[in-house]
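Asks: Alright, structures below, take your time with them.
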Structure 1
Amino acid sequence: MVVLLGMGLDVMEVDAAQYASMSRDMMLRGDVLHLFFRDADYLDKPPLLFWLSALSFKLFGVHDWSYRLPSVLFACLGVFSTFRFAALYHDRSVARMAAIMFAGSAAFFVMTNDIRCDTILTGAVITAIWLGCAWLESGRIWQLSGCAMAVSAALLAKGPIGAVAPLLAIGGQVIFARKWSELKDPKLLVVPIIIAALLLPMCIGLYQQHGAHGLRFFFWEQSFGRITGENRWKDDSTLFYFTHELLWQMLPWTVVILLGSWRNVRSLFRGDRLPEYASTVGALLVFAALSLSQFKLPHYLFVTLPLFAVIGASAWAEFSGRRSLFKVQIGLLVILFVLALLITFLAFPAGHWPFVLALCLAFGISAHQLRWSNGRQCLFLSSAWLMVAVGVVMNGHFYPNVLRYQANATAGRWAAENEKERGRFFELQTSGSAIDYYAGYPVPWIGNADDARKVIRPGVVIYTDEPHRRDLIEAGLVPLEVMELANHPAQRLSVPFLLPVHRPSTLEQRYLLIY
């Protein structure tokens, strides 16, 4: 229910809107080997997301849900693979808990509505880890071949991190479980062959479009260059950036995951035997590698979350029986319930009653279960059901209201509804790609009033912000009609925006100038 509600949301600025518009353009152009953004050569992300979303557009039409569909299917594959990986080394109750911890986390709700490359990457990486570890245990060729195909998908989704993450996790299992003999198996040769074959179309396209630099960018600069400083993307984030990101992304399971990670690391240093080592080594080493990057964003951490879910599930039986953790988890659930209730009541009060009832029902069921049983199972199920209710509120009520303030999408949709074809609709010094996606074509961009003067004629519409609207007026380019659009980035929420009394002060005015 949560995921289906999220699939119907408007695509969000910045990345998802850009990728959706590029996928639509790829489908219309019919050229899958070369990537373009607004008709210019594009060299950043690998092509798998664009290939799959373009195919989905071709099959089902251009819709918000059809853009998300391939990535959501990979996310579901990730849940299944989390279960199968955990079931290799733990009992099935732990495996079920791991799958639910991943699928019922705050990050899973985000990665299935704000679709970027990391959703496919996450599903492909945990699938590669499951099949790679399964091959270590049983040595079947289909497992090895499946692992190679999953690594290829991960590489085509986000670059070298798609191979590094499975290699670290499976390598940790080989080293600590002493599976050295499996590395002598000649069947391992199938892995580079399959990966090379599946990466060949992308490599051909990169070389044709960008030369040798395109290949070097993909295999080195895009990922490793962020550590060495060669990549142009840099920010001022600290080494501990992902520490606080993990805290919210794995809600409501954060506490037990932290306790389980500490327990497993301590066991490794002591030389104690663990049921498996891939989850701990993979999660922590990838976490460390991402922390060393000179450019960090919250969604980079998604790739580690299935492994952290396995760590948390394996620790649940040990820690959830302790009264202290029981009280902490109950307190965390109460805080989540209160915050969701406050957001529903205060931020967007119109139409909130069905969601308030859903929250109260889930909280009531959880409280009833916990009152009559203090067992670990009831605490786990109560956490899961309450998180589902929070997800329904976020995707069914909160985000639909937030996205009403995404002016780029509103402007693009207006252009499509009013049949403003290319050449009659322009944007002046505004950023974002939702306008392209909803207009149905890359909206031509103009830089100043002199450029505007060259294109203005009866029927032309220019989308711009307040400073550039004034520039046009001062240049004598007065529109016949003006439509005002309130804008606020969906990914830059703040307390003043969430409070209706202060919201007007946080909004930026955008305009459709009709000539």
Structure 2
Amino acid sequence: MRFKRTWFRALLRRRIAVILLLALQILFICYVINSETVAAEIIRVLLRVASGFIALHVVCQKDKGAYKVAWISLTLLFPLFGSVLYLLYYFQSSTRRFRTAIAQIQQDTKSLYYLPEPVSGEAAQADLIPYSTQKQYLQDYAGFPAYDQTEVQYYSPGELFWAPFLGELQKAQSYIFMEYFILDSGLLWDSVLEILIEKASKGVEVRIIYDDIGCFLTLPSNFAKQLEQHGIKCVAFNPFRPFLSTSQNNRDHRKITSIDGKIAFTGGLNLADEYVNQYEKHGYWKDCAVKVDGKAAWSLTLMFLEMWELCCQTHECFADFYPADGYPQRRDACGYVQPYADSPMDDENVCEHVYMQILNQAKDYAYITTPYLIVDGSMVSALCLAAKSGVDVRIITPQVWDKALIHMTTRSYYRELMQGGVKIYEYTGGFIHSKTFVSDDRVASVGTANLDFRSLYLHFECGVWMCDNRAVLQLKQDFLDTIAASQEITFDDCKAGPIKKVFQNILRLFAPLM
């Protein structure tokens, strides 16, 4: 208890300082906008002129239509505030340097994804039909190969993940790499940390990346130094600075653990007690994770190492972490596994494209779980087109919300999707945090990306696409079990008065900026 109180004091001091500095900056901007001085009036005139040029600039960008509408509306309705926000958002050298560094790291690493022999041969290509286009896009264009000889185990809810996760950590011989959006002291994290400290003391290399915004209310500023005292290397992704900055908007939302490059975990689960229902935050927490055992674990290892190099600004030979004895042939492995990652620092929306292709290739059904459903017109069209084409499209979202405005925005999409033939369910027992797609008993994706603008376009995300793997049917059964604990939404449930409709439309207009 004393340890947690020490954390809380350090946490409180840092958070208060950050909030005060941000508040001072916002007050200064408000003062400039409302001041009666000559200098302030000149600034206001320039911002009004800039709002018109910004609207033209936005129209010419390659951004999604929803982003364009949101920014144009904001800058024209509120020319002073909107112009300042846009200029802060888009024109910063720090963001360009960030983008350049990531591109260089990914270029240096690209060939290393092929150290385990990817899927090849006519037999494999025949097995992947009609999913060869998905495999080709991820492997040949995005740079994430498909592998065989990999077993995937699906865990849901989080309690089923806990014991196997600890068991695999205890088997580590060379290294443990962990990358999480949220870490929080409690039964789950404390049990993990105990193993990490023991392994580090025995010479196992332990590295941890945590997102500074994700852990804003859970970790003190000296968290990394505390772990380093136990021989654990730790770094915060994109440390939060009390200054208005574009790069602060791009967060590391991934959840990855790699053990010796042979075993890897990913999914929706962060390392905090609510994810394994040791702490009730929003009712019962329904989440999931996958264990990747075999060649495909190497992809998730490289994803971590790329992020580590970005955070630490160091260079090392990633090939040195490739398992010395390689990957033995597995008789129990089946199907094909293709881990993938998505970065907001390029023009390729990998997670969105994976989801779109699953929908476009579905023949019988497409089952989806997501905690947030805030999507642009192209995703709405893909969902409705699949349903209109005879595919059984079902989506489960939570009935118990964690963010009121986000939940209200999610519900604003229900009627439109239902009119297109999509069936919507709300999980009644609590909060569902899983991010899953499963289709036709053959393909599935489990990862970290929600169906919302922030995950699809602003965050660093990852996932695992699989075909003909046993985990596909495990995921389908879990979805059907969750349907049984959910309420199907009807058109009567979507009724809203004129005031609520207007408010929901406003929320949808500015949803890309949330």
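Throughout, read-outs are computed from the coordinates displayed, never taken from laboratory work. Since the structure is predicted, the reported quantities are computational estimates derived from the model, not experimental observations. Cβ atoms are built from the backbone, for glycine too; each structure is taken alone.
Asks: Given that distance in nm of label points 7 Å out along Cα→Cβ at positions 106 and 306, derived from a single structure, equals 2.3, which label among 1, 2 identifies that structure?
Replies: Values: 1: 2.3; 2: 0.6.
Derived from the structure labelled 1.
Asks: Sticking with this one: Hey, helix-only ellipticity at 222 nm (-39500 (n - 2.57) for each DSSP H run of 4 or more, over all residues; to 500) derived from one of 1, 2 reads -19500; which structure?
Replies: Working: 1: -19500; 2: -14000.
So the calculation was done on 1.
Asks: Output the label of whichever structure in 1, 2 has the greatest value of distance in nm of label points 7 Å out along Cα→Cβ at positions 354 and 474.
Replies: Result for distance in nm of label points 7 Å out along Cα→Cβ at positions 354 and 474 over 1, 2: largest is 1.
Asks: Moving on. Who wins on FRET efficiency 1/(1 + (r/R0)^6) of positions 58 and 346 (r between Cβ atoms, R0 = 41 Å, to 0.05) among 1, 2, i.e. which is largest?
Replies: On the way: 1: 0.45; 2: 1.00.
Comparing 1, 2, the top value of FRET efficiency 1/(1 + (r/R0)^6) of positions 58 and 346 (r between Cβ atoms, R0 = 41 Å, to 0.05) belongs to 2.
Asks: Taking 0.99 as the value of Cα Rg over 2.2 N^0.38 Å derived from one of the structures shown (1, 2), identify that structure.
Replies: On the way: 1: 1.05; 2: 0.99.
Only structure 2 yields this read-out.
Asks: Next up: Compute FRET efficiency 1/(1 + (r/R0)^6) of positions 170 and 434 (r between Cβ atoms, R0 = 25 Å, to 0.05) for each of 1, 2 and report the one that scores greatest.
Replies: 2
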